[in-house]
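What follows is a group of structures, each given as structure tokens.
Taken together, the values in this text are just the output of simple stated rules run on the coordinates, not laboratory data. A quick note: this is a predicted structure, and the numbers were derived from the prediction, not measured. Cβ atoms are built from the backbone, for glycine too; each structure is taken alone.
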Structure 1
Amino acid sequence: MILGWKKRYSDIIKEFKYSEKKDKESAVILNSIIKKSNINEKLFSLVKNKTVFVIGSGPSLSTAIPKLKNYKKIIKIAADSSVKPLVENGIIPDVVITDLDGDENILKKIGKKSIFVVHAHGDNMEKLEFAKKFKKCIGTTQSNPFKQIQNFGGFTDGDRGVFLANHFEAKKIILFGMDFGEKIGKFSETKKSERKIKLMKLHTGRLLLEWLSTITKSELFTTSKPIKGFKKISYKNVDNIIT
């Protein structure tokens, strides 16, 4: 577990009034579902010392997708809600970060292709059985890791993808569709009643990435909204970064 995570998890529990007990119960359920595997080794071979794209479902994803099509060989880590528009445009993520609240048909469609990083928390216990649909799958928690359940850090699917890339020692991490602003992307399919909590989550995710930028060895870039600790680049600059 990344040094300093316990304090940040404690802050999240307090701010969002989550139950650590339920988080742990959910992790126990996921642990009973996840099989032992060598996925960690596969992730290291995919990510270590490589340039990695981390893709979210922010407003800029619409303009990012045509650009992403040009980079077939770059490793792509996608937040759950970005997967549907990516797949519909012929982009299959190498890694999907999910707490299983995305489009089940799309997730099932790529269930044998992508590596799935399934997150257990207090509100998704009833969905965890769906993880059995994935051929290559590892489990994560926000609480203490144990057995098959790991903790790379992060809170929302998007920022957890960046923490994952950091853990597996990516050389460069470039963000697409990760805006963390006051506008919620259409692909996130957020209901009006959930808008306030969604913005709170995005704010927390942004703060976590700013913290990560102070301790990571990876070079950090974003094509989306500026984030402290990440170098803001244009789509035209991506070629210069990856070479």
Structure 2
Amino acid sequence: MIEEIRSLVENYRSWLRDKTALREVNNYVEITTPFLDRHNDFIQIYAQKRDRDFLLTDGGNTIDDLESSGCGLDTPKRQDLLRSTLAGFGVSLEQGALVVHALPENFPLRKHNLIQAILAVNDLFYLAQPYVESFFFDDVLAWLDEKNIRYTPNVSFRGKSGYEHRFHLAIPKSTRAPERLVQAITNPTKDAAMTLAFAWHDTREVRPPGSMAFAVLNDREKQLSAAVSEALDTYEVTPVPWTVRQTFEDRLAA
């Protein structure tokens, strides 16, 4: 058994060596690894010899890719998650790039840590759905704060059926506008729209007269389907596509 496992370990090492390619790029050596990112492209890192050690970096590609895909890291919560993830691998963030420093004797380990950090950051922000949902909600709150729109987060009301329904936000009544309930929908499917529509239909009769409902819809990565808008319109829930949210500011700020 030991010899069999030893052979498998050696095969793994051979695979790493044979599938790794090197080339010089300016003052760096580009290392193309056999590990794949979320696009199924080979992960590339860059090494540069310094006076006493080596600098290893992803060149900023990991963060740039996330931000270009609509997952910005511009909130304190996201920054905290990123830093804690990187700290677990001994990797630091320097001007948007993931960076480690290595000595000749620990170069393989530090290179491995950087690759694992790149994979972990991708997993953290794109495969962990609870985080993604939380991040979109944070974006909605940040937008309301920026526009000085007052709100109460995470409110629950009992509907006429006796069921409790939770809404992400309640904007209180003013002299110019009625109460408004707001739901942020990260993945705007017809099912998600119908769930909100039922909650609003069950709740509106026990809310103050004239109360309104809004659904802020995440359309950054895919176009909203007509079925989503139709489901919301049928139950008088106003759809607010995220990419054109500015056109709804007056109705929420009043």
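Brief remarks follow.
- When helix-only ellipticity at 222 nm (-39500 (n - 2.57) for each DSSP H run of 4 or more, over all residues; to 500) is computed for each of 1, 2, the one that comes out at -11000 is 1.
- Comparing distance in nm of label points 7 Å out along Cα→Cβ at positions 101 and 133 across structures 1, 2, the highest figure comes from 2.
- Given -0.94, -1.02, -1.22 for log10 I(q)/I(0) by the Debye sum over Cα atoms at q = 0.14, 0.15, 0.17 Å⁻¹, calculated: source structure among 1, 2: 2
- Which of 1, 2 yields 2.1 [distance in nm of label points 7 Å out along Cα→Cβ at positions 37 and 173, calculated]: 1
- Relative contact order in percent (Cα under 8 Å, 6 or more apart) from the coordinates reads 24; which among 1, 2: 1
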